[in-house]
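Following are the structures in question.
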Structure I
Amino acid sequence: MTEIVTELRIAGVRFQKLGKLYYFDATGTPDLHPGDFVIVSTSRGREMAEVVDFVPNPGQPAEGSWKRIDRLATAQELVVRQMWQRRELEAMIECRAKASEIGLRNVKIARAEYSYDGSRIAFLFVSETDEKPDLKDLRKQMQRIHRKTEVELRQIGPRDVARLLGGMGACGMEERCCSRFLTEFSPISIKMAKAQGISLNPQEITGMCGRLRCCLVYEYEQYTEARKTLPKRNKRVVTPMGEGKVLDVVPLKQAVIVLLEDGRRAEFLKHEVQPYEELKALESKSQAPCDKHENGECDCGKERPG
């Protein structure tokens, strides 16, 4: 008897609008399509997630095996989820009031999030200090209010807060990148701003979250690759207008700005300049005597002495 092998079908799901993608085995739910809502089991319990896409060649998971999608969410569950979502603002205001009553400082409650069935509520907070805040009293107070709901206090970062609050970006865009399309936050360093020749003025490189702008990473790799083939600043080069020193580099244009010996500044494309040291080395090599020349064993074209 021939055994029928079922092709593995892995779905990428998202728990929030712009959240990170997580992958689950959807083989048991063949009628699933992008945009459908499903119920899955996670480390926090059962959650509702939206199917975003399917992975054609998933390979093997990093650890263990793929977790299965439990089932498709029902219409009733979708309605119940919307009902709990409408209560999140009220719950957040209650938590902020309790935090103020117990004198909790340097902690800001950014949002309240109910699970799809109302069995759990998570209060997302950001700490304004490096020390871990003591939130035991606040949790007890909120648990008394939400007796039938499991209360969780979850710390998030400034970038996450900016995403939740939304609003205009520091660059003037009507909607911040983090609230519009970013699903994950990449590590960003001041080195990225330097590589792109951006002013290190804090007002120019800092976002509304108070951290380095996410957009600094967008073109960083292109700038890095472009700079590899261009002469660095202060290097001497030979141009069609004479010798000079590189003042600045225009990576994406593949050009350099050169200070010529007569004091003029001019821009040249990469193919128009040659490194001074490299050119001088080639000239020296061309003028050096050939070891085989005297014996007539080379074809360098030079006349033999005498």
Structure II
Amino acid sequence: MKEHFKVAIIGSGPAGFTAAIYTGRANLSTVLFEGMQPGGQLTITTDVENYPGFPDGIKGPEMMELFRKQAQRFGTVTKFETINKIDFNQRPFKLWSEKSEYTADAVIISTGATAKTLGIESEKKYWGAGISACATCDGFFFKGEKIFVIGGGDTAMEEAIYLTHFGESVTIVHRRDEFRASKIMLERAKNNPKIKIITNHIVDEFLGEEKFGIKKLTHIRLKNVLTGELTTYEAGGCFLAIGHTPNTNLFDGVLDMDDNKYLITKDKSTYTNIPGVFACGDVQDHVYRQAVTAAGSGCAAAIDAERWLASQNL
């Protein structure tokens, strides 16, 4: 038996849960599929201090549990399932998870994006304990620290410049001696007295300490790609700025995407190229990538979906 809902939300996190709160309050039967990473990227974020309403900060997983409970309070059915097949060619839309088949009159996509990592074992060990992929989110925690930024594009330059407001020093590490960054951004970084640039190096290892069960990054070991020489530097923080991958493989050939595979939404709305299918959060936002902006776009997607359903007499 297929289960039918007015709205199906694929993906959780601030965008998906906020959309669910709004569709639930609009009395639209809603199912939310939490996917491979229930709660989204915030579940691997330790402290969230820049989300309004939490003056003392809050742990990322705790915040997502509050979002989940609020969505459930308004009737959203949350399922710890991953949608692995969709059919948007006819209505109601069809969705399949590994467990069941569902239909929905409208679909909201909030599958997010995944930060690219270096794939080093010690990277996992110190992720959230000195290693981050978002300077805007976490820069505040590294006041007075020696900070490293890995990458060679505009994002790396922007993150490094931003981090100079907090760190004692900021060092950009790039694997080549040529940069993808625009000339103006590269010059800004080079002209900043608090920024140093190391080229032709990659990260060999992240090093740290553990006291009372709490891990903390303390050093970073770099490898010269030309000579193989290893050098260890003191590091209180390291930010990866090597890009994000939007979680859009499921929609390849179905929904319009840009060159980097982010879903394209029309004008300032959350409408995709298929009527009745909406996108919100980091899956369509490669600029801001904040919990609060994701939540805002989730609200917009729910309102767009509600109005579209009404226009279709659904």
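Figures for the structure shown
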| item | result |
| --- | --- |
| Which of I, II leads on mean count of other Cβ atoms within 10 Å over residues 233-240, largest value | II |
| Ranking I, II by distance in nm of label points 7 Å out along Cα→Cβ at positions 25 and 57, the structure that comes out highest | II |
| Given 37 for percent of Cα pairs over 31 Å apart, calculated: source structure among I, II | II |
| Comparison of I, II - label where relative contact order in percent (Cα under 8 Å, 6 or more apart) is highest | II |
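Each reported figure results from applying straightforward, stated rules to the coordinates on display, with no laboratory input. Predicted model, so just to flag it, every value in this text is computed and none were measured. Cβ atoms are built from the backbone, for glycine too; each structure is taken alone.
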